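Visitor: Below, each structure is written out as structure tokens.
Nothing in this text is a laboratory measurement; each read-out follows from the coordinates by a stated rule. All values derive from a computational prediction rather than experimental measurement. Cβ atoms are built from the backbone, for glycine too; each structure is taken alone.
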Structure 1
Amino acid sequence: MRHWTPEERARQSMQIRKWRPWELATGPRTTEGKAHSSQNAFIHGAYSQEGKDETRRVTNLIRECKALLFGYGR
């Protein structure tokens, strides 16, 4: 990892203040755009409440099957 000298930090800080990159942010501005971007990370339902509930049901079913087959939980 690169280590910045105090002089480099000061120079970079001045350049960033001059460039003002935060003014060029291109995030969603409309209600529709915000609604659309809120779903960007949604790939499938595995992390939805329904997906979590289904995973829990399957896990419990497997646990019960193991208990019946191998005598776990006695």
Structure 2
Amino acid sequence: MSVRKLKPITPGQRFRVVNGFDAITTDKPEKSLLEPIKRTGGRNSQGKMTVRQLGGGHKRKYRVIDFKRNKPEAAVVT
């Protein structure tokens, strides 16, 4: 388990220490349980800009999790 020390950009982060990502997981998520998140880029259904300075960014995925667990088959957790 690694520990990360943040750079003190604000006074509250000066002595902040957080766990590294490797402490949470070592695997990549199951590909069949990922869905793309549709980004609008600040545009409405007509394609007109409605929010300024919004767009671009890193491509993100949504991790599908069945919270109800009504299905009888075994669950997959990765």
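Visitor: Using helix-only ellipticity at 222 nm (-39500 (n - 2.57) for each DSSP H run of 4 or more, over all residues; to 500) as the calculated read-out, with -19000 as its value, let me know the right label among 1, 2.
Guide: Going through each structure in turn, the value belongs to 1.
Visitor: Could I ask something else about it? Have a look at 1, 2 and say which one yields 2.5 for distance in nm of label points 7 Å out along Cα→Cβ at positions 6 and 54, as calculated.
Guide: Going through each structure in turn, the value belongs to 2.
Visitor: Could you tell me which structure in 1, 2 was used to calculate distance in nm of label points 7 Å out along Cα→Cβ at positions 46 and 62 as 2.6?
Guide: Of the structures listed, the value fits 2.
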